[in-house]
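The numbers here are math on the coordinates, done by the rules we state, and not lab data. Model, not experiment: these values are computed from the prediction. Cβ atoms are built from the backbone, for glycine too; each structure is taken alone.
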Structure 1
Amino acid sequence: MLFHKKSVTLALAVCAFAASALGQSGQPLRTAVDPIAAPFAMTKLSGGLEGFSIDLLEALGKELGRKIEVSAMQYSGVFPAMQAGNIDFVGAPVTATPLRAQSMIFSEGFLNTDHQFISKADGPTFDSLESLRGKIISVNKGATYDAWSREQAPKTGWIVESYGTTNDAIAAVLAGRSTAALTNSTEVAWASKKNPRLKPAYRHTTGDVFSLAFRKDSTALRDEVEGALECLKARGEVAAIYTKWFDAVATPTSAVNAVQPGAGVPTLPGYSAQFAKRECKKG
């Protein structure tokens, strides 16, 4: 069942190791996720959050030896919150794109992602962009799928309607307000698995990756978190979290497992080839 929850704040309790080498040693790191973007973050009935992103952030906190405080807010609000200094980085999965690289920097990717539509299970089959011509497409406001679908609109003739959350965009499909919702392939797989009234539709291959996003003036923090992320990959912890939430095994060359040279996404501004590898904690 798809529904909206009020924003909540969860402090991920992690073990207290030695202070970070960053200037603000001992201070918690603040981040944010969309609390209804399953399976990345979901509100538990018992309180708090769970999901792929929550497990990843907890593991990063343990590797860094710092608490990571996770605020829950609509996806459209995470970037303004970061730029305003209310959070230190975006813990929700962020598609690393050239447009976003104009105003932020990224960690290396931790998950491959494609654009994918989702539609009613008993409705027509949409297996191409052309099959969606002139249809109403619902998207999560502020997500990369919002911008991409609007760029395609002059060619496809579809009408794009933005909603506050991905769940709201998918609910619009079930309510008949839109023909298909557009999000990432992992969320489509999760939603269609959990709700038999939905089915995956056309998948647009992008070659994109999900990353963690940081302000441009936070290179030191990005590099610190990047090192921790690489340690988790090397120990197979990111792969284990992936399998837990997606019921699949990631390939050795996927972003889930592959440790990239340097810091950041090599094809985007903000990438640093000069990056000292972290001495990882023993798992």
Structure 2
Amino acid sequence: MSISIILTTCNRPIEIVRRAVDSVLAQTLLTDTQLIIVNDYPKDKLLSEKISGLADYVREKLECTYLEMQENMGACEARNRGVMEAKGEYLAFLDDDDIWMPRKLEKQLDYMKSHKTVMVTGYVEEHINGTVSICNRKPLPEENPMEKLLEYNYIGGCSVPLMSREAFDRVGGFDSQYKSSQDYCLWLKLLKTGDIGFIEEPLVIYEAGRDGITGNPVKRKQGWNRLLRDFKSDFKKYPIARKNFCYTAAAVMKENERIPDSLIFRIRGKFGL
């Protein structure tokens, strides 16, 4: 197998999950590919039956494994569990409400075969209330990739990259101690092991404003604080990146009317605390 795709879903309407699955089946590259669907909300038996039926539908076109977590364990555990079933040399993750562009896997696999990278990402096309924009950017040639990644997650969410299975295993996969920013943590760990490529085309459609971890300020705060702790030496090496990271966190907390948290992040950014 060349590519293993891990699609995790948690209490999402079956129509949305099917949309994500259809974007997998629409890929121009499906040779030597397997899809692993991990259901992290098994207590809804009717929904579980529908997702299992969706897996049967997929099996008409490519190898598909359907897994149910014993209980709701969170995205990290679900993704790591999916990887345990993966046969591929490369890994691609897909959130249940994201959509892949048809040539995503083909372009990324071609890139990784011709470049010595541990991962390759691309642009994320963000849809907000009918407005379409690109929500990440490739670092400039003169910019240090680690410094820019510490400043902000230019790689995007889990649905964007294609990565080496060997590199994923080497860094220990997703850290389940994170309540948010699990992907960000993994990207930083992977960048320490090798280069990250960037395809300057939209690869994923992301619909902002959805009800999930990215909209939960408490979980976001916990994730950011863990990043500042776990990558303390890296942030110390790049103080400007650390300051900008904290100022961005402060702005998000302010937008969510969490003024004390906003002030704390701003003070940490200003004084390097």
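To which of 1, 2 does the computed value 19 (relative contact order in percent (Cα under 8 Å, 6 or more apart)) belong?
Computing relative contact order in percent (Cα under 8 Å, 6 or more apart) on every structure in 1, 2 gives 19 only for 2.
Suppose helix-only ellipticity at 222 nm (-39500 (n - 2.57) for each DSSP H run of 4 or more, over all residues; to 500) works out to -13500; of 1, 2, which structure was it derived from?
2
Which structure, out of 1, 2, was log10 I(q)/I(0) by the Debye sum over Cα atoms at q = 0.11, 0.19, 0.20 Å⁻¹, for residues 104-215 alone derived from, given a value of -0.35, -1.06, -1.17?
2
For mean count of other Cβ atoms within 10 Å over residues 56-63, find whichever of 1, 2 sits highest and give me its label.
Result for mean count of other Cβ atoms within 10 Å over residues 56-63 over 1, 2: largest is 1.
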